[in-house]
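Have a look at these structures, which come just after this line.
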Structure I
């Protein structure tokens, strides 16, 4: 393949041959005709040799000039449209913030300085609560969406090199899975529940069935509330979570123990869900917290950064039941089986649950205990 220097005919007539800048034209590997204005004839000859060398060596890379607005339109129409609605909204929100703060014009001109400017400004912006700022976790999550978009820009040939994203270190708190004693207390306190109401069963039976189901399956709250009766085999105890209803995006089957099936049998209804919740999803957590208050649950706050504690800081969340499932079963099930049951795409995610459980179980075994008290006794 060859490149050729030339002068634009119109510019040549307008400026004259002596003042008209020189350009270089070539045919790229995709068969498209390309050109670039260089300057003097000597610079055009030098750039011609450079392009011919890249084409001959097979290392030619064409960076299309694409505006940020055009790229976002293509990215949202071709990539983000394949994500789940909630993930798509979060990605669009992150790109909106990056566009507002960094103000990129050309995709190919985005550099590390744009990313660093976004981080420094975003950290100081107002958070959801009065007097608070955006959390480090939010900034890290938005950076992940921005990085994914720029990786696609690089794959499409709009960005020569993806800029560096500096790692944001988060203050990691020790997870707190629901203990056996607290689970028993919460289970017995379900009599205070008033929701869901207008059902052919007692709210207490509904909550006890949910708690038992979550503790014996490790399902997430959203998966439990979307669990369809068509996916429950009452004869064999087999349950199936569908790809559209779970975070993993794939169908998975499991089997329930007899005690869980007995709890489910107490909440029979004509609803299509096994655990119908005909209320706003936010009221679910409010009711769950009310049950824990009646059970006398008051946990120490695990958030190490400075903040104003709320009542939820001292109570369990539904995901803590999932952590309890991993803690209780990490010694009972092989790692691949536990990964399949928890529907983790990456086994490293399951490993974090197992390591957390192992650390908590070894905490009292590894501590040094002086023997001087035994001698004096």
Structure II
């Protein structure tokens, strides 16, 4: 955010200093040595303020150098202001979790669009400073080289734009699972409907059974082999179903359905696709950089977007933790405290065992 603006400001300052030095030599060669007070009156910027000489090449180049310095200050200050806003938004989201979604979306939009705008201005400024350095120091410029640098900057900006705008593309959620109907699994659906009624919410429209040791509810459309879910979905793990007692299953379902009751899934439907899209865009940018060094153009997007995403992780985790505790309190009247405790133990033990099981399964398959 600051290295290039500072470098370009220094380059424009060198151009101004060189032009003033040459101008002083010309003035003193004609009028003799000047005192400090006299020089302050005839400096190049003072001379170029006169309307009749503003069109001269020397004044035009001096004006370009001043504009370049201004552009460097604007882009540097804009970058710092952008990061400062994200930092402020992070604090505001932690203080008020109801503002988390709006502030996160706004921060991502400003980080993405602001980064593209800053890079575009810096690209133009870079070509301008290189042009001025050539004209002032060697009194000529290489048009094709400058055009090539400008074109490279344009390509780089477009590459960054494509990377950061992918943050806002819809994220496709897929599960390797099978949907079961009430006719296929009537007992499971009956338990799910009973628990939903006791929690005080509508039952899910789709129940997916998969192998991952996880249970969750969502309203985000999930694609699975043979279909796409619409509305509320419940995902259950077959290995967990094999070790959970009926009361423990009721405890797990009550906890998950409490998220429906607390409208957590409505929040998740808007927040997590955006969050996952940002993570996916960052992953794609990092992968492209690792596979193709010419993709270095996307490098500025990685730390800026990464900071914007990481800034809200703590606030999102705090909200999630609070909602999980509220879901436990909602589930408590539906299932016994013992069933809730033993269900939690089994679920947490199954998670670390899953990678070990997959590894053993791969060994057996060989």
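Quick note: the coordinates plus some simple rules give every number you see, no bench work behind them. Note that the structure is a prediction, hence the values are computed from the model and not measured. Cβ atoms are built from the backbone, for glycine too; each structure is taken alone.
Computing helix-only ellipticity at 222 nm (-39500 (n - 2.57) for each DSSP H run of 4 or more, over all residues; to 500) gives -25500 for which of I, II?
It must be structure II, since only it matches.
Can you spot which of I, II the value 1.33 was calculated from, given it is Rg/Rh (Cα atoms, Kirkwood Rh), for residues 13-116 alone?
It traces back to II.
When FRET efficiency 1/(1 + (r/R0)^6) of positions 141 and 181 (r between Cβ atoms, R0 = 35 Å, to 0.05) is computed for each of I, II, which one produces 0.55?
I
Can you rank I, II by relative contact order in percent (Cα under 8 Å, 6 or more apart) and just name the one with the largest value?
Largest value of relative contact order in percent (Cα under 8 Å, 6 or more apart): II.
Looking just at distance in nm of label points 7 Å out along Cα→Cβ at positions 5 and 29, which of the labels I, II belongs to the structure with the highest value?
Once distance in nm of label points 7 Å out along Cα→Cβ at positions 5 and 29 is worked out for each structure, II has the highest.
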